[in-house]
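Colleague: Take a look at these structures.
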Structure P
Amino acid sequence: MKSILLPLTYCVDTETLSRIAADLTLRFRASLHGLFIRPDPRLAIPFMGEGLTADMIQQLCDTAEKEGLANAAKAEKDFRACMQAADIKILKGDEHSDHARARWTTVTGQITDHVGRRARTADLAICNKPDSEIPDSDDIFHDLIFRSGRSVLMVPSGYTREVGRHVMIAWNGRAEGARAVGGAMPMLIDAEKVTVVQIGDMDDARPGLDDIKAYLGEYGIKARARHENVEDNSIGNQLLTLAADIAADTIVLGAYSHSRWRELVLGGVTRHIVAKSKLPIFMSH
């Protein structure tokens, strides 16, 4: 895990995300890219009320531009303070380092202009859990899941524990889950404890608990395996309850959906876990 992307806007929980990103950057001696996306005021012109003169529209755009620059400056200041506290050097230009390092970029436009595309050349992108109280969190999360093709670490706002010390893998033998495990391998190798969980039975054609446990063993990971019967409540809720019972701090999960398109909803188990989890979720689609 050598390249981490941290997409930010003025709305998201920069403090929590930067702290976790800094911790992972140090742990893996990685390169962290803080990417701040500020809105382009000109994009709002078609939606401005009728009757506005050109001067009024220009004044509104100038005000929004000034506010956007101020938000970007504050986010960069907070990011730099977090990196300084973690003793992570922020590089300039073509500067290089073999130690944990960070870069900062501010871009203008919409989230979909930048986030998913930039994440395609990172090992991991970190974002807030979608939350109606945090504007932009839903758009960033879905753009990363559906358009990056890379691993995503979704973090609930205000999360205070470490990430990746006790990892629970939610396993059902599907391709998305296998991709999530592959992406999380550096974290799994570094973890103090790994637990693989299967809820209910699954198709015999899919690799089961013994198979994934043996695969992890090839990397020296001594995972614990648990096969649980399906209970009356949802599988998603059962997985979250089990994660709490075993004191896991991170869940590795395949992001399931029935469509490539951004508009369609994630599969039922994934949707429930994304909505209800109080733990970070390491996902791949």
Structure Q
Amino acid sequence: MAKQNQPPGLAVWLGLADNSFTSQKTVKFGDASAVNSGRFYSILIVAVLVVLWVLSSVFGWVKPFYWPTIDGTFQRLVKLLGDGFRNVPLWEHVGISVYRVLSGVVYGSLVGIPLGFAMGLSSVARGLFDPIVEFMRPIPPLALIPLIILWFGIDETAKIFLLFLASLFIMTIAARSGVSSVRVSKVHAAYSLGASKLQILRHVILPNALPEIFTGLRTSMGVCWGTVVAAELVAADKGVGSMIMIAKNFLQTDTVVLGIVIIGLIGYAIEMLMRFMERRLIPWKGKG
């Protein structure tokens, strides 16, 4: 009888029915763990957008704004996959953009996480670096392009450094927030058991700060993807952002749309990967 009352697996996967965990919830509003996947509505909105694109291609409903037809965009995609863009394969444009973004995020994390930990644990570090972090954080990376060109020229270092700055202050604040969120009772309990400062840092502070750090990583990845077009404006001849800007100069709107779609899809895939890693590496998130 219990098996007969269980909802179909497809309905659970689509988020149209509660799974075995959420079905036991008596109060759901305000409890984030009771929210289902909502995959059905995700699929629905994608399908609606595609249908609207098809209809706009047939009836031209997007005037006065020019928007490429879906068949023209598909033909351009086939051409880009076969011939590349400006004699450079499409996968190479995508690969160099992914490399630049990941490099910026990794370097920003390597510097920003220790800096955030220092600011959260040391009055001296907070006093030294807090004015700099809070001053630089609101400045958009676009405003730094002229200085970066003066400092590093127009080679690969300039592009990665711009993305590094876009990631650095996000990771610093995320790490500092993670340290500040550690319950002092856990620290006192560790001290009472004879733990050293290094053990407290490794076994108490770091695990409690990891959820905030992962949130910072996801935010940093999104900001860097949003900045990659600006980074590739710095005299780049490869990359999705460069492809978009060059196509814009030749009024190739279909190529521009494809570039935007590629950036969105890769960003979405990275976000899904980060969520999966977060569930696997930080199973204690939200559990006190």
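Colleague: Kindly point out which one of P, Q the value 0.30 was derived from, the read-out being FRET efficiency 1/(1 + (r/R0)^6) of positions 90 and 242 (r between Cβ atoms, R0 = 35 Å, to 0.05). Don't skip to the answer; put the middle values down first.
Modeller: Details: P: 0.30; Q: 1.00.
Of the structures listed, the value fits P.
Colleague: Quick check: 10.9 is what I get for mean projected area of the Cα convex hull in nm², for residues 74-209 alone, calculated from one of P, Q. Which structure matches?
Modeller: Working: P: 10.9; Q: 12.0.
It was calculated from structure P.
Colleague: Ranked by distance in nm of label points 7 Å out along Cα→Cβ at positions 58 and 146, which of P, Q sits at the highest value?
Modeller: Working: P: 3.9; Q: 5.1.
Answer by largest value of distance in nm of label points 7 Å out along Cα→Cβ at positions 58 and 146: Q.
Colleague: Of the structures labelled P, Q, one was used to calculate distance in nm of label points 7 Å out along Cα→Cβ at positions 226 and 274, giving 1.2. Name it. Don't jump to the answer; show the numbers that get you there.
Modeller: Values: P: 2.5; Q: 1.2.
Of the options listed, only Q reproduces it.
Colleague: Ranked by mean count of other Cβ atoms within 10 Å over residues 10-17, which of P, Q sits at the highest value? Spell out each step's value before the answer.
Modeller: Values: P: 19.0; Q: 15.6.
Going through P, Q one by one, mean count of other Cβ atoms within 10 Å over residues 10-17 is largest in P.
Colleague: Taking mean count of other Cβ atoms within 10 Å over residues 82-89 from the coordinates of each of P, Q, which one would give 15.8?
Modeller: Working: P: 15.8; Q: 13.2.
Working through the options, I get structure P.
Colleague: Still on this model: With helix-only ellipticity at 222 nm (-39500 (n - 2.57) for each DSSP H run of 4 or more, over all residues; to 500) coming out at -12000, pick the structure among P, Q it was computed from. Please list the in-between numbers first.
Modeller: Numbers: P: -12000; Q: -23000.
Clearly, the read-out refers to P.
Colleague: From P, Q, which structure was P(r) over Cα pairs in 5 Å bins from 0, in percent = 1, 5, 9, 11, 12, 12, 12, 11, 10, 8, 5, 2, 1, 0, 0 calculated on?
Modeller: Details: P: 1, 5, 12, 16, 17, 15, 12, 8, 6, 4, 2, 1, 1, 0; Q: 1, 5, 9, 11, 12, 12, 12, 11, 10, 8, 5, 2, 1, 0, 0.
Source structure for this number: Q.
Every read-out reported here was derived from the displayed coordinates using simple, explicitly stated rules and does not represent laboratory data. Everything quoted here is computed from the prediction, not taken from an experiment. Cβ atoms are built from the backbone, for glycine too; each structure is taken alone.
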